[in-house]
1. Quick check: -8500 is what I get for helix-only ellipticity at 222 nm (-39500 (n - 2.57) for each DSSP H run of 4 or more, over all residues; to 500), calculated from one of 1, 2. Which structure matches?
2. Figure out for me which of the structures 1, 2 the number 41, 23, 19 belongs to, where semi-axes √(5λ) of the Cα gyration tensor in Å was derived from the coordinates.
3. Have a look at 1, 2 and say which one yields 64, 39, 30 for Cα extents along the principal axes in Å, for residues 66-209 alone, as calculated.
Structure 1
Amino acid sequence: MSKNDFSQEEFGTRRRSVRQAMQAQDLDWLVLFHPVGIHWLTGSDAKSYQEFQCLLVPAADNKPIVMLTREGERNEFEQDAWVDAVHGYGGGENEDPIAAFMQLAAQHGLAQSRVGIEVPAYYLHPYHYLRLRDALGSALVAEPTHLVHDLKLVKSPAEIACIRQAAAKADAAMAVFAGALQVGRSELDVAGLVVQALMARDSGLAASPINLVSGERSCFSHGAPTTRRLRQSDVGNVEFGATHRRYTATLGRNFSIGAPGARMRELHELVCRASEACRACIRDGVPASEPHAAAKDVIAQAGLEACRVHTSGYGLAPGFPPGWGEPLHMLADSSYILRAGMVLTVEPPIFIGSEGLGARVIDNVLVTQHGAEVLSRYSRDLIVADP
C-alpha cells in the first residue's frame, strides 16, 4: 500500500474520524505505534515497525502529522506516505530513539498537552514504553490502544473492493493447493506452490505465514509446513492469507489423500455446521458474542467443547507481521456490536490431540444490514486428492 492506493479524500475522512474521537476523549495528541494504524492514516507500507517508530497525530487540523522513524526509512515515508513531516534518527550509527522522540515532543509542545499513546501487544518494547511514560509524565493522560483500530472496523467501499480482490486471489491459490496434493510431496513443497500462486496473482506476502499440517500433525491448529511428506490416507488442514494493497482475505480447508475415514468426515461436517450456524447469526446490530454462541452450541452438542481451541472468528485488517486480525473477536465476552461494512473470518475449530485429528473451515464474510455475504467462493467440501 502507498499514499496513492486511496484518494486523499478517503485519507481525509479517516483523519477526521480519528480527530473527532480524540476530541471526544479530550486528547490533544495521539501517538501511534501499530503499523496498521500508521498505514491506515498515511498509506505507509514500510517495514520500519521492526524498530522504534511512531506517528504523532494532533487533534487540531492546523497542526502537522509527524512521523518519527529510522533514518533508513526516511525516503520511503517522504515519497510513499501522506505525512506532513518526517524525522529520522540513527542511520549509520546508533541513536537513542526515546531521546529523538522527546526532542520532537518538545518541538510540538506535547509536554504542555494532553497526550494519549497506543500500547500494542507488538511493536512497542516494554523498555521503550516505560521510558516514554516517565518522559511524558503528567502529559500522558490515556492509553487508547484501540482508538484507531475500532474506527477502521467498518470498511469503506474502496477497502471492501480491496478485500474482494484478495478473496479472489485466495480462491485461485486454493485451487492450486488442491491440485498439488500428491503422495511423496512435502508440506513445504505444497506450501511453496501456494505462495507462488499468490504472488503470481499480485498478492503480497500475507502478514502471517501459511499453516499446513498433515497426518499425525493434523491436530496442530496453527502448524507451519515442514519437510514431512504426504502419504496415502493422510488428512490435514491448510490456512493462508492473500492480500491486495495489504488488505487481507483468509481461506482454510480440510483435505484428505484418498478417501477420508469416517471420523474425519464427521469432524469436517461438524465444523461446517458450526460455521453455518455462526454465519446465520451475523448481521448489523448483533452482539459479536451471538454468532460465537451459535457455533459453540453446535460443537458442544457433539461433545467436543474441550476441543474448540480458539475464537469463532475475528475482524480482518490490513496485515503487518505477525498478524492480520483486528481487536474484534467473536467470543463470549466480546463487547463489540457487529455493523454493516465489517469483514470477519468465520472459523469455529475442532482440534483433538488424543486422536491426532483436526478440522477447520475458514471463510470471510462481509456484514450487511440483513446478514453476511460470504466473500470466499471456493467449495467448502473436504478436498479429496487421488492417492
Structure 2
Amino acid sequence: MRNRLLALALLVVLMGGLVTVSYHLGAESGGAPDRAAGQPTGLPPDFSALADLYERITSEAVDPPTHEELLEGAIQGMLERLEDPYAVYYDAAEFTSFSELLDGKFSGVGVMVEETPEGVTIVNVIAGAPAEAAGLEVGERIVAVDGEDLRAAPLRAVVQRVQGEEGTTVLLGLEGGSQGPREVAVIRAQIDRPVLEVERLDDGVAHVRLLQFTEGVGARVREAVERHRAEGGRGVVLDLRGNPGGLLREAVAVASVFIEGGTIVSVQERGRDRQTFEATGGALTDVPLVVLVDASSASASEIVAGAVQDLGRGPVVGTPTFGKGTVQTVRPLRDGSGVKFTTAEYFTSSGDSIEGTGIAPDRVVAEVENQLAAAQEALRAELVGAARS
C-alpha cells in the first residue's frame, strides 16, 4: 500500500498539473494566508544565514541560478525536510491551475493520468474532450511529447510539456494500448471537467459516479438524488471508484445527503482539540444506498465510505480503499505561488485512523467488470429489507 503512496499523490487531472488529495484551502475559507499583509513574522534570528548564503551565491558563484530559482530551491528544501509525501510547491502558474481545480475548468487535452511503475498512464478519458476525439485510450502510456522522449521524466515534467495554449496542437507519443506504439496529435482546449455523472440503470437504480470532491459537489449530489427519488427511482449506487479526494467540507456535505445524524469525520490538528464534523441534517434517508469503492478511492472518498459503513447507512462494495488518513492545507504565498502540506490527521465515524489500511468493503469484488452488478445486487437486498421494515 505504501508503495502506491506517491503514485496517488501525483494523480494529475486533465494535464493541468494538479495534485488532488483531501485538503483545506487555507482555513477552509479559500482565502488569503493568515498574515496576508505586511512582512512575515516568526522567523528566528539564525535565518539571517539564509540571507548571507543568498548574497554569497549571487556575488561569488561561477554560474549562479536566477533569483527565482534560488527562491524556489529554498522553499522546496524546507518542504523536503518535512518528509511529507504530500508536500508540494507550486510556482505561480501551477498554483493558478491548482486553484482552477475547484471550478472544474482546465486547459488541456482531457485525460486523467497517474504515475505507475510502467510510466505516466492514462486512467480516464473525459467524454467529449479532445483526447476522446483523437482516440486516446485508458491504459496507454505517454512516453514522448512533441518528439522528446520522456520515459524517464517525472509525471509533473510530462504534464508541463503537455500543457499549452488553447487551440494549439501537441504531439503525444503513446505505448501500451491496443494499437501499439503510435503518435497522436491532439488539439488543446478549455475543458469543463465533469465531476458528477448520473445514469439511470435498467432496474430503476441511479448510478451516481462522483469523480472528485470539488466546490459545491455536495449540493449537486443532493439535487441528483432528489430528482431521482421524485421520478420514482428505487435506490442509489454512489460510485467513488478512482476518486482521489478533494475538499473536506464537500465530503461532509456528500455524506450528509444520505446520513441524517452522527459524526461523519473528526480531524486532529497539531496543538488543538480534535474537531468533529457532524451530519448537517435533511438527509434523504428513504433512498436505499450502496457505495462502490476501489484501491484508488482515497481521502475524501474514504471519509464518505467510512461514515456510510460505520453508521449503518448501507453496504460498501468493491475492493479495499487506498488508506489515506491525513488532511492537507493549501496556502497561497505572497508572490502568487503556493504550497500544500499535511496539517492534520482524520478519523472515521468510529474513531479509527485508516492511514495505510483503508476501508474494507462489506463485500469484496475484485473483478472491475463485475463491481457495478454486485453493487446493484447489494442494493436489491437493501430494497427488500426496506420493504420488510
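1. Source structure: 2.
2. Of the options listed, only 1 reproduces it.
3. 1
Where a number appears in this text, it was derived from the coordinates with a stated rule and is not lab data. Since we're looking at a predicted model, the values are computed, not measured.
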